[in-house]
Each structure stands twice: as structure tokens, then as C-alpha cells.
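In C-alpha cells below, several structures.
All of the numbers you see were taken from the coordinates with simple rules; none came from a lab. Just so we're clear, the structure is a prediction, and the values are computed from it rather than from any experiment. Cβ atoms are built from the backbone, for glycine too; each structure is taken alone.
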Structure P
Amino acid sequence: MKRRAFLSKTAAGSAFLGFGGGLLNSCSGFGKKQITILHTNDVHSHIDAFPTDHGAFPNMGGLARRAYLIDSIRQENPNTLLLDAGDIFQGTPYFNFYGGELEFKLMSKLKYDAATIGNHDFDNGIEGLLAQMPHASFDLLSANYDFSDTVLDGRIKAYKTYLLDGIKVGVFGLGIKLNGLVTKELYKETKYLDPIEIAQDMSRVLKKEEQCDLVICLSHLGFDYEDKPERPSDLILASNTEDIDLIIGGHTHTFLDKPVIMRNRKGLETLVNQVGCYGVNLGRIDFYFDDQNNRSSEGVRIIV
């Protein structure tokens with residue numbers, strides 16, 4: 001598929017969560033059905049906005065601001081999913097004092113639909129993660145962490161499907177290799193499975209068996225590693241798999257103005273997006289479908 005043809009079927013970008021940031025305008029008319037994907041990554045327990053004198057993100061971010069923006073977008077389009085690509089925990093005293101309870105409770109209030117597990121989400125061990133899961137009304141998804149010999153056995157799903165306006169959306173999660181990032185005593189007997197192989201199996205299941213119209217991967221692999229090309233990353237994932245429409249990334253804190261378009265192993269195109277860290281940006285990608293659930297060929301919107 002040509003780059004222009006692919007872009008004509010999606011609208012993508014990120015909403016700026018700083019002082020004076022505007023709301024996103026409605027974009028009806030691109031197709032009969034609009035599915036909106038909102039996403040965050042590497043929020044790292046940042047609940048409050050940054051102070052006005054912060055060197056990198058003055059008066060930016062903040063969960064209250066994000067909540068207002070999410071609510072406004074949902075009013076614009078009820079057919080919206082809110083997703084997170086991991087590293088929910090660790091980074092402010094909120095995590096040190098409450099162990100993740102506050103993060104999960106607030107994400108539940110924002111009505112997140114799903115999140116994957118980042119390496120820092122193991123910082124209180126798998127027992128600590130398990131203890132906080134009752135506070136999460138959303139699903140934790142991970143297809144390449146095998147928890148069968150741990151206390152998380154049976155509690156983490158590989159994928160989940162959602163039906164929005166007759167459009168079936170499949171979402172699965174992938175995590176980074178823990179050895180070398182997390183001490184063994186924290187992740188215990190969790191087994192890391194090859195993310196490329198697992199992703200291809202998951203995308204086949206979602207596209208062929210579950211008959212999903214849209215397949216999304218929540219990845220905490222990292223965007224790219226130019227100095228370590230053998231290391232799994234979102235760009236490698238996109239080019240070595242098929243049937244994934246969108247990869248929402250995390251781990252490398254990569255700020256993208258707009259999604260990167262990669263060709264998969266069949267020569268078709270996959271969107272890869274990541275919105276930095278600390279809740280500074282909220283990613284938004286709109287997909288449009290006709291009344292036969294085919295992607296619309298009308299229009300494009302880039303939100304920055």
C-alpha cells in the first residue's frame with residue numbers, strides 16, 4: 001500500500017497537555033464510522049502537572065488536565081479506546097508511599113480500557129503488582145510474559161477484543177526482556193518469550209480467528225536501538241510481522257510529532273507511535289470505516 005493511501009485511511013497525532021493547549025476539533029465526514037484511539041506511555045506515577053519553572057516541561061502534563069481532554073474527546077466520539085503502553089509505576093513519591101494504588105485508582109476513574117506491563121511495573125515485585133490489581137478496572141495485557149509459575153498465573157490476559165459501533169478491535173501487549181533491567185527477585189519465575197514470534201501469533205489470532213477489523217499492539221519494547229540492531233524494538237516488530245495495524249510504544253520515552261509508517265513483512269504499512277513520557281502528551285489516532293467495515297479512503301488529519 002502506498003504511503004499516501006495508508007495515511008488517507010487514518011488520522012493520527014498527539015494532544016499537547018500544557019498550559020493553553022486547545023481541544024481537538026471534531027473530524028466527521030472522513031467515513032461513516034470513526035474509531036478513536038487515545039494512548040499514553042511511561043507516565044511513571046506523574047499525577048500532578050509540572051511546575052511553571054520546570055526546565056523541560058513547564059506547566060505541562062497532569063492527570064486532571066488529561067482527564068478533561070479525554071472526557072472532551074469521548075463526548076465528541078463515544079467510540080473511543082484509552083490505552084497505556086507500560087511503566088505506569090515509579091518516578092514520584094506517590095508510588096513510594098502508595099505502591100501503585102493511586103495510579104491504578106486514577107486510571108480507573110479515567111476509564112482506561114487496557115495497559116501493558118513495563119519493566120518498572122515490577123519495581124515492587126510481582127507480589128506488589130498483584131496487590132494493586134484490584135484497584136484497576138482495566139485489563140493488564142501481556143502476551144510474551146509467561147506468568148504460569150508465579151502468583152500472577154491466570155491474572156494477566158494476552159489480548160482482549162472490543163466492539164465499537166460494529167468495528168471489532170483487538171489489543172495485545174508485549175513487554176521488554178526483564179533480565180538486566182529488573183532484579184530476578186522482583187520478577188521471580190516470569191519467563192520472557194520472543195516478542196516477534198509472539199506478536200505474529202497474536203496478530204494472526206486476532207485478525208484470522210477473532211476476525212478483528214483493527215489490531216493494536218501495546219508494546220513496551222522501545223522505539224528503536226540504532227546501536228543495537230539485534231535488540232527487539234517497535235520498528236523491528238513492525239517490519240517483521242503482519243496484520244498489526246498500530247503499534248503503541250513505550251520504554252524509550254520517544255517523543256514523536258506523528259506516527260512513523262513502517263512496511264510489514266508483506267509490504268503493507270503499520271503505524272508506530274509513542275508520546276514521550278510523564279503524561280506530557282496524550283496520543284490520538286482516528287481510524288475511519290465505511291458501513292461494510294472497510295477503511296475509508298477519505299481525508300487525513302495530523303494532530304500535533
Structure Q
Amino acid sequence: MISVLIPVYNYNVSELVSVVHKQLIISDVPFEILCYDDCSNDIKFQKDNNIINTFSHSEYHILQKNIGRSAIRNKLAKDAKYDWCLFLDADVMPKNDHFIAFYLQSITAHSQIIYGGILYQDQTVSPSQTLRWTYGREREALSAEVRYSNTYLSFLTLNFLIHKDVFNIVRFNESIPNLRHEDTLFSYDLKTFNIKIEHIDNTVYHLGLEDSKTFLKKSLEAVEAIDLFVKQGLLPAHYTRITKLYSQIENSPISKLLSFIYRKYNRIFKRNLLGKNPSLLIFDLYRLSYYCTINSKQ
């Protein structure tokens with residue numbers, strides 16, 4: 001009936017598997033849990049996760065080489081033996097005890113993909129994680145009703161149920177650099193093939209928050225990735241907010257001005273973004289001005 005698929009890299013996923021496994025047993029449906037470790041370089045995590053192999057219908061498998069986020073998801077889906085595949089990121093945790101049951105109840109004869117959503121914990125996080133926490137709560141932790149207004153771009157790949165037949169149509173693109181935004185590209189491909197995404201409120205908490213410095217670095221890598229996708233024709237310029245904005249100002253003096261602003265003030269931007277009260281307005285300006293800068297050099 002259902003294959004739970006969890007890509008792992010340098011993370012202890014045993015508690016997540018334990019929680020999901022208990023819910024699957026209660027649901028009384030045929031299931032399997034596949035955890036594929038993308039050749040973690042920390043042996044401690046591998047040892048911690050070995051307990052998963054003692055759970056019924058569960059497997060923790062370490063790959064011999066790192067293949068990347070897209071390829072490992074495709075491999076998990078290919079190896080899954082049931083028609084419905086529940087993808088969970090390693091650093092999430094279901095909000096309630098009815099997580100599996102609600103997904104199963106939500107499946108209809110017409111379902112293709114069901115996205116449950118994401119939450120961030122309410123308590124104050126470490127000051128070093130404030131930017132990631134703030135961004136997640138404001139931009140990612142959206143209700144199903146809000147997500148439906150932007151069905152495809154609101155879709156994230158850390159908590160979704162998908163029928164295996166869909167993977168015969170759309171897979172994660174393995175030819176792209178491992179720079180982020182593989183979920184954005186996947187969502188665009190789903191839209192292109194008119195595959196319906198259903199949004200429900202069946203959330204998981206995102207626990208593995210990066211520190212602000214790491215998140216900021218990865219955010220610039222994500223800008224480079226999205227720019228590459230547009231240049232390679234994998235995404236239309238109007239698809240994401242940042243590429244749409246850039247396409248509107250690309251040939252105007254605004255683009256040159258923003259490029260100048262990045263070169264002149266990026267350290268001031270970073271001071272705010274790495275501080276205790278990061279501004280998402282500055283975060284947006286930081287990324288857009290960087291987008292203009294990398295294109296001004298070409």
C-alpha cells in the first residue's frame with residue numbers, strides 16, 4: 001500500500017522512523033520504510049541509524065558513493081514496492097499521531113500528489129538560527145488554503161505523498177548541479193505535465209535548522225541554480241518570483257543599480273541578516289541584487 005522513503009545524509013533519522021513505524025503498524029496497511037544514506041561522511045550517524053534495520057519492514061541502506069539529492073530520491077522511488085510513496089526529509093517530525101492515517105484517508109481515485117505542509121516550532125531558536133527560522137515561518141509554513149493560491153510554487157519536497165505512476169512521467173532532474181531548487185524544477189515539471197497537487201494540512205515540523213551563515217550561503221547558491229535553470233531553458237523566467245522580477249528589470253538601469261547596491265552594501269545586508277532581527281525585505285533585496293550582479297558579469 002505505502003512506501004515511506006527517507007533520503008539521509010549526516011543525520012540521525014531513527015526517531016523519525018520509530019514514530020512513523022508505530023503509526024504504520026496502527027494503520028494496519030502493507031508498508032515498507034526505506035532509508036537510503038547518501039554516503040554520509042560521519043560514521044556516528046551511520047551507527048545510530050543501524051537500529052532501523054531491527055524494525056519490521058524497514059531498511060537502512062548506505063550507498064557506496066554520494067549521488068546527490070535528486071538521484072537518491074529517484075532511486076528510492078524506483079526501489080519502492082508499493083504504489084504510494086511518502087517522501088519525508090530526514091530532519092522532519094510529524095506534528096501528531098494521526099499523520100499516516102490522515103494521508104491514507106486523503107487518497108482518492110484521482111489523487112496523484114498530496115502535499116501535507118511544514119511547520120516551525122514556536123519557541124525561540126538559537127540566535128545563530130534566527131534567519132532560517134524566520135524565513136521558514138513566514139514563507140514556508142503556510143496553510144493548505146494559502147498554498148492552493150500558488151499550487152506549484154508552494155510545494156516542497158520534504159513531506160509529500162506521490163503515486164508511483166507519476167514517477168513514470170516526472171522524475172527529479174539528475175543532470176542539474178547539486179545547488180538547490182531541485183524541488184522548484186520538479187514542481188514546474190509537474191505543472192508542465194498537468195499533474196495535480198492536492199494540498200492538505202498534515203504537517204511535519206522542520207527540525208534541522210541551519211545556522212544563518214550557512215543558510216545565507218546556500219541562498220546565494222540557490223540564486224545561481226535558478227539562474228542556471230532559466231539560461232538552460234529548464235524554467236521559464238516568469239515561473240519564480242525572483243526570476244520574474246529580474247526579467248522585468250533586466251534591460252533597465254534598475255538592474256545596474258541593484259548590482260551596484262550589492263557590491264557596495266552586501267556587508268551591511270549580511271550584518272542584518274546574520275543578526276538577531278533579520279529582515280526578510282533585506283533578504284529579498286540581497287538575493288535580487290546578487291542575481292543582478294552575477295548577470296552583470298556575463
Structure R
Amino acid sequence: MTRSRAFPLPGSYATILTDYATALGRSPLADSTKTKYTSRLRGYLAWLADQHEAGALDGDPLTDPVAAASAVHDFRRHLKNGRRAPNTIDTYLSAIDDFYARRGLGKPQARREHDAGRTAPRALDAHRARRYIRHVQLTATPRDKAIALLPYYAGLRISEVVGLDVADVRLSADAGELRIRGKGRGSGKIRLLPVHPDLHQALTDWLTTRAGWKGAHSGAVFLNQRGGRLTDRAARDIITGLGEACGVNDDPTEPFGPHVLRHTFAAQLVRGGKDPILAAELLGHGSLDTTRRYALPTEADKATALDALITDR
């Protein structure tokens with residue numbers, strides 16, 4: 001960068017950075033991501049200060065979204081000319097997107113270095129999602145129904161599904177909350193998720209049925225026939241089997257499984273216009289870079305884009 005960390009930012013830019021760091025501190029992102037985003041934004045603001053001093057800015061990038069998009073485009077080129085690594089450039093751009101979103105100007109969304117040729121993770125389209133949900137509701141046992149709906153309605157990883165304890169499921173008459181431990185057993189990070197009405201009914205039905213199961217006195221929500229905690233593999237097989245039975249397991253490049261349901265949950269949030277910070281919190285992502293993958297085009301998007309071409313038909 002043209003300024004190192006040893007040089008303080010001009011007063012107004014320093015205030016902006018401090019305000020951003022304060023707002024970022026209240027977000028659910030990992031501490032390492034918060035530190036990195038703050039550092040990257042400082043680099044961008046230092047560059048803006050230099051450009052302002054040189055009279056090279058077209059409008060005010062801190063208040064005008066058009067000027068912001070132009071400035072970010074030029075800053076990206078500045079980073080490339082400085083031979084910054086692609087991952088570094090992408091982190092700068094993610095931090096800048098977050099900064100502008102918090103200022104209410106919208107994200108400039110400059111093209112990432114690693115976006116070329118990439119597509120969003122596989123998710124079910126609306127037709128297949130409805131087919132899967134309908135089949136699960138009509139055919140699955142109470143236990144299997146709850147297992148099959150958690151990745152779709154709550155975005156849980158399969159390890160988080162089987163890791164649930166009874167104390168983690170808090171249901172009232174018409175609402176509920178799930179207490180989810182972070183990725184990996186032993187993680188201290190906790191997130192709280194609201195319970196979708198359809199999932200609420202499935203969990204209520206299973207917990208009622210569970211009372212008559214062997215091992216009902218244990219802490220695990222999902223039990224096997226011997227009364228022990230259900231394994232990742234067993235839960236995965238339940239979901240995969242339901243997908244095969246209703247015909248959504250039809251992509252040989254990425255077989256259907258709980259990860260596809262989690263991707264579907266994420267894609268519906270991000271493509272539905274929900275705040276990426278909210279989506280990241282619900283999904284338990286430590287970085288917005290992970291969440292923003294779901295805004296990438298799908299293979300279907302690419303094929304549909306060709307429909308816009310004029311033909312002689």
C-alpha cells in the first residue's frame with residue numbers, strides 16, 4: 001500500500017475506521033475475520049486519503065454509491081498492479097463490501113480474483129425442494145422426519161444435527177430455539193437459531209415419540225435402536241435415502257446429501273436478499289467470503305442467461 005500502518009489516517013478517515021471497527025465488533029464473525037477486515041479497510045481508507053489529496057477521486061466514495069463503485073474498481077486495479085496475491089485482493093474486497101453495506105450504500109461487489117469460472121454450491125431448485133419436503137412429510141418416521149428437515153429449515157451441518165442434546169432444543173407452544181455448538185466437537189462457539197413452524201412440528205412429534213425409546217433418559221436428541229446417540233453416517237444415510245426415494249438425487253457430479261440441503265437453506269437466504277451478516281450468523285460461518293459463495297451463478301443460471309439472446313424464431 002502507499003501508506004504503511006506506521007502512518008496515522010487523517011482525522012475523518014480515522015473516525016470512519018473506528019466506527020466501522022465498533023460495528024464489526026458486534027457482528028457474529030470470527031475474531032480473526034474482524035481483525036483482518038479492519039486492517040484491510042484501513043488500507044483502503046489510506047488509499048482513498050491519498051487519492052483525495054491528489055484530486056484523483058470522481059465524487060465522494062464515502063457517500064455516493066456510484067463514486068464508491070468507481071473507487072473500488074480503481075483500488076482493485078491498484079492492488080493487482082502491486083502484485084498482491086489473489087486471496088489478499090479478495091479479502092480486501094470482502095471487507096470493503098461489508099464496510100459499504102454497513103454505511104447503507106450497498107456493496108460495490110467488485111469481481112473477485114477467484115470468482116472466474118466458479119459457481120454456487122449445489123442447491124435444490126424450488127421444484128426439487130418442494131418434492132423433497134413433501135416426500136419427507138408424507139413418508140418419514142417422526143425421528144427421520146426431524147433429521148431430514150433440520151439441514152433444510154435450520155441450515156445445520158449433519159454433525160450439528162446428531163450433536164444436538166435435548167437441552168439444546170427449546171420449544172414452546174408455537175415457537176422455539178435451537179442452541180447449536182460450533183463446527184467440530186468441543187468448539188466453544190454457540191449460535192441460537194429460531195425454529196421454523198414446520199420444523200417445530202417435526203421436533204415436537206419426535207420428542208414425544210422419543211419418550212418411549214430405549215435410551216430416552218440420555219442427553220442426545222437423536223437415538224439409534226440401541227438407545228445410543230445416532231452417528232453422522234447413520235443420519236446421512238437417512239437423508240440420502242429419502243432423497244433417492246423422491247428422485248432429487250439425480251446429479252452425478254455432486255450426490256444429494258445433507259450438505260445440499262444446507263446449501264439450499266443458504267442459497268434461499270442470500271438469493272432472497274437477506275443481509276449476508278444475518279445469513280452468516282444463521283449458518284455459523286466465520287467469514288463472509290464463505291457466505292457470499294451462494295450469490296455466485298449456478299449452472300442453471302448460466303444456461304438460462306442464453307435465453308435472453310434474440311433469435312430468428
Next on the checklist: Comparing mean projected area of the Cα convex hull in nm² across P, Q, R, which structure shows the greatest value?
Outcome noted: R
Checklist entry - A value of 0.75 was computed for FRET efficiency 1/(1 + (r/R0)^6) of positions 189 and 229 (r between Cβ atoms, R0 = 25 Å, to 0.05); which of P, Q, R is the source structure? => result R
Checklist entry - Of structures P, Q, R, which gives 3.2 when distance in nm of label points 7 Å out along Cα→Cβ at positions 157 and 197 is computed from the coordinates? => result R
Next on the checklist: One of P, Q, R was used to compute helix-only ellipticity at 222 nm (-39500 (n - 2.57) for each DSSP H run of 4 or more, over all residues; to 500), and the result was -5500. Which label is that?
Outcome noted: P
Next on the checklist: Quick check for you: by FRET efficiency 1/(1 + (r/R0)^6) of positions 45 and 133 (r between Cβ atoms, R0 = 25 Å, to 0.05), which of P, Q, R is greatest?
Outcome noted: P
